[in-house]
Structure I
Amino acid sequence: MITRPEDENGDMMPVWEIGQMLSGSEAVSQHVTDTLLIARGEWWEDDELGVMIPEYLASTITSGNIWILANYISGYIAKQTGVLGVDNVDVSLDGHTMIYSCTIITREGNANLEVGLNGLL
């Protein structure tokens, strides 16, 4: 898998040669991050892309049982292209934002992922 790199705002950066593209575990990690930040049906080119957190699940999560949602997200990540496993999961809350971090295991190596999921709680 190869993909364009993104800046700190999540915007795709221009590339002028293949060597500037992300590959291996970095590309897998970026793909997973992008799909976590897109709600299912939001992307115009592929309405199946993105995570769909069921309303009943999001509405019943509190800070005391946030691990239920973390396990759901880990399961979603494990099904993504290039992902062999998910390890070292950690979650925390910052207001209404759940900070989810993990290590993604790929054939090319491991990659760390951290994403803030807004408005889930």
Structure II
Amino acid sequence: MLGLTILIGYAFLGELIHYLFDLPLPGNVIGLILFVISLFTGLIKIEQVEEISGTILKHFSFFFIPVIVSILTVISVIMENVATIAVSLIGSTFIVLLTTGWIVKLSVKRNKQEKE
């Protein structure tokens, strides 16, 4: 129960920060960033949230049901724009792959220089 409380608390904290400071990031993203920082700094131990995280991941597909139903309500609009959507998806995927490869290459190069 502690793990669920921690996760919900960070989600709420992110939403609160988003509301109070009118930040351009969504509240759930702010909460996730704060949660990750807390994990890295040791404020939260992974053991505290490991069990509930596993349970949530095991039933993750359940959370997509509302999204799928929403998509079905606008399927005609999606079908009219399928070419544009496909080009956008393929293009953005390609850009992400190139950027990730470039960052990994720089990281490996930097690690080699630090070791020498």
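Every number in this text was worked out from the coordinates using simple rules, so none of it is lab data. The model shown is predicted, which means the values in this text are computed figures rather than measured ones. Cβ atoms are built from the backbone, for glycine too; each structure is taken alone.
Between I, II, which one scores greatest on distance in nm of label points 7 Å out along Cα→Cβ at positions 8 and 96?
Largest calculated value belongs to II.
Name the one structure among I, II that Rg and Dmax of the Cα atoms in Å of 14.7, 48 was derived from.
Structure I accounts for this read-out.
Give the label, chosen from I, II, of the structure having the highest value of mean count of other Cβ atoms within 10 Å over residues 24-31.
By mean count of other Cβ atoms within 10 Å over residues 24-31, the leading structure of I, II is I.
One of I, II was used to compute helix-only ellipticity at 222 nm (-39500 (n - 2.57) for each DSSP H run of 4 or more, over all residues; to 500), and the result was -8000. Which label is that?
The value was obtained from structure I.
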